1. When distance in nm of label points 7 Å out along Cα→Cβ at positions 72 and 344 is calculated, the result is 5.1; to which of the structures P, Q does this value belong?
2. I have 15.6, 45 for Rg and Dmax of the Cα atoms in Å, for residues 56-159 alone, calculated from one of the structures P, Q. Which structure is it?
3. Tell me which of P, Q gives -14000 when you compute helix-only ellipticity at 222 nm (-39500 (n - 2.57) for each DSSP H run of 4 or more, over all residues; to 500).
Structure P
Amino acid sequence: MSHKGKKVLFLCSWYPNRKNPTLGNFVQKHAEAASLLNEVVALAIVADETIHSIEIVENKRGSLNEILIYYPKKKTSLPLLGSLQAFAQYKKAFSLGMKRVYEGHGKPDLIHLNVIYPLGYFARKLKTKLGIPLVISEHASGFQGGANAYPKVILSLAKKVLKSSVCVMPVSQDLGERLKKLAPSITVQVVPNVVNEAIFLPSETPQTAHQFVHISTAFEPAKNVLGMLRAVHQLSKVSSNFSFHIISDGDVTKAHQLARELGLLNSFVFFYPTMSTAEIANFVKNCRALVLFSNFENFPCVIPEAWMCGVPVIATAVNGIPEFANDRNSILVEPRNEAQLVEAMQAMLNGKSFDPEELRTYALTHFSYAAVGKQLDMLYDSLIK
């Protein structure tokens, strides 16, 4: 094994895989950033009901080694038996994965857990067994309460895992504060999501199209797509020279229905299924602004991706968003305040502008592979004796 930097084991509760190619793609980007200055092994365990025995898939990309363990998920009509079986299968898959880690890469210097549930249980045990530091990156919105809230049993596990870590690295200070309520003794250091600056590029031609874009899962309790559409409807009464584009891999049935009822569908509002990263980047760079009207968020990747393209953001001032969004790169509105959202979009149509170069420079400074990779490396250095 080459001895570039430290040996870091990324334990990934979410990670892109053949069943779900976009799951935790931001975790993969953190792994790629960490591997710029360190030797990183990313281990993920994935249930697959289409297979009958465990399958191991390994990929190597530079100093990032990926090990994905696919295990067969058996169906049972007895819930308790089902969960006991699932745990046993998961544990077996994890043990096999760790065997591969030791054989191919030796003992790690540090464990970097990505998303506490479900791998946190094993990360905590492994940390004790190996006597090495455990750090945690958290992205889940389950700690925020509301429609996505984790049940008490997961919060109880999370508390134990958090307490056994030396540093917790949420993507926003807001999420850090919520984790601190669960485990007040933890050390919190914000490490933001990574944006691929080689894909998210500014437009080569000056921005002329009056296009707005919204990109999300369209999970209504969080994203408030229906409220956003009502605001677009109000805007359409006073302005006819714009279009609003919704790109989503989620269920947009209700949004589609409302757009049709309001007479917006395929005239002002256009829906697209999920796109590749390159297609999204190409779309965003030709828009007037990215629009998010969320009721709650951590700090979604789409915001710095827009800035990396030199495109400003209209978003709600909720949770982690105001930590990075300010009047040099965004227009912030109150959650559920449709009149303010109309006003913000109207301002953009009326010529309010932001400096694309300044937006990209800000994104490069905070969210590039090099910036996040350096931040992670300094953290690892301070923790490994």
Structure Q
Amino acid sequence: MSTIEAINSENVANQNSSAGKRLRVCHLSLTLCTGGLERLLVDFARYHNREQFELEFVALGETGAPAEEIQQIGCPVFQFPLTARGKLAKIRQLSDFLNQRGYDLLHTHNAYPHFYGSLAAYRSRIPVTIQTRHGRRFGETFSERMQFAMASRFADRVVPVSDDTGQRCKKIGWLDDTQVTRIWNGIDVDRFVFTGSAQKLTAITVSRLSPEKDIVTMLHAVQQVVQEIPEFRLLIVGDGPERTRLENLTTELLLNSHVEFLGERSDVPQLLTQAGFYVSSSLTEGISLTLLEAMSVGLPIVATQVGGNPEIVQQPATGLLVPSANPGFLASAMIQMCQNQCQWAEIGLRARARVEQYFNIRTMIKDYENLYLDILNPAFKS
């Protein structure tokens, strides 16, 4: 799978431009609250081609600051909970809403919107439906696998954010290469000024404090690191349901002078510049935006070899990868990174260059827009 080539896209763009018609696109997500997916949706609103596309955003659940930001940018946002009882009734409810809005394309994000959105779009006769799969944690039960496979039959294209996720999409959805197009997630590189490492033995992680991020393993790794490098410190940015448990574990492991919980912060770009390198202990990932942000600042990476991480981190050029759920391996990599402090500047330069070349938000959005136009081409020819 490769990124999109704009072969037929210009033809469609010219047809619609000459007709003075902008394509109406709906982004359908479960929520518009704080999170990586929601950050991407804000960037879709900010950087889309306004001459060709008219974007609206629909959340089937909670909304928050990202929804407000999208509205400030100038794109309509709708909160539309599916309150009807039963799957068929929910599909009809969403279909009626989509009919009223008159969209040319529905772009769904992750499992719940994919299932209801794809079937509702088919019922509403929306010309094109695209589904983005933002991570590999889906299809855990037989019912979930069947729903994904069924919804994918009604989607014109399934777009995984990593090759690893793409393989899972093809396996669970019984899809072939023509039905799946990988587009890597991207970040707004301009938000993250390249500073390079802070040249001090401090690591940082930015994470929701939830079980899949496995901060427990990270804390046990830190316990081993400080035995060899007493001055080592770890900054943990983020909040979540496991915070109290993790703070208690930090106390039990006698790490209070080495680990600092900073909570939810809005100044992440600045906080990244205070660290020597970035560390992640996740059990699963799609394309990790926080890894990309750290690399954009110029930090070397120590991360688990899961999901799309090997597609981001080139080992050893931009960092080190280790098996997940293993404090010993993670500790060894962190110690190795500390001992190679003289290489941090060079590693950081390579990390920034890789993000700029392959994971830029503007490139990502252009790839999606080219895909929209390429798939819509037959519809506009008929």
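All of the numbers you see were taken from the coordinates with simple rules; none came from a lab. Because the structure is predicted, anything quoted here is derived from the model rather than measured. Cβ atoms are built from the backbone, for glycine too; each structure is taken alone.
1. Values: P: 5.1; Q: 3.3.
That value comes from structure P.
2. For Rg and Dmax of the Cα atoms in Å, for residues 56-159 alone, the value 15.6, 45 is produced by structure P.
3. Details: P: -12000; Q: -14000.
Attributed to the structure labelled Q.
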